[in-house]
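Structures given as structure tokens follow.
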Structure 1
């Protein structure tokens, strides 16, 4: 009976976090930061910052796994 909750928790952990905790935290962090920046800076600047932030987050994830 206790296997089901543990299996359920493992499924959601793998689904949300997957292999990289950096992506699990960095992805929503980048989106939240871009939302806050969108309210305060020019949209043209934001269109450059958001892809750069995603690239940095993905690179951090790859480098984190390489160590």
Structure 2
């Protein structure tokens, strides 16, 4: 994030092209089903004293009750 290079932009554009090409894809849920989504995140800003890099993680839980 602090020193973006050409390779980073190319990777980001590749992801955007992929997402653009998959707009019709997805998971469909019917309205009468119970759906519970939980999201958790954890971030450690500059937690590593050796390289001063930040780390992060995301956990998504999806529960469908029939």
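Rule-based calculations on the coordinates, nothing more; no lab input. It should be emphasised that the depicted structure is a prediction, and the values quoted were computed from it without experimental measurement. Cβ atoms are built from the backbone, for glycine too; each structure is taken alone.
Taking relative contact order in percent (Cα under 8 Å, 6 or more apart) as the criterion, the highest value among 1, 2 goes to 1.
-8000 is what came out when helix-only ellipticity at 222 nm (-39500 (n - 2.57) for each DSSP H run of 4 or more, over all residues; to 500) was calculated for one structure; which of 1, 2 is it? It was calculated from structure 2. Upon calculation of P(r) over Cα pairs in 10 Å bins from 0, in percent from the atomic coordinates, which of the structures 1, 2 produces 14, 23, 35, 20, 7, 0? Going label by label, the one that fits is 2. When distance in nm of label points 7 Å out along Cα→Cβ at positions 20 and 52 is calculated for each of structures 1, 2, structure 2 gives the greatest result.
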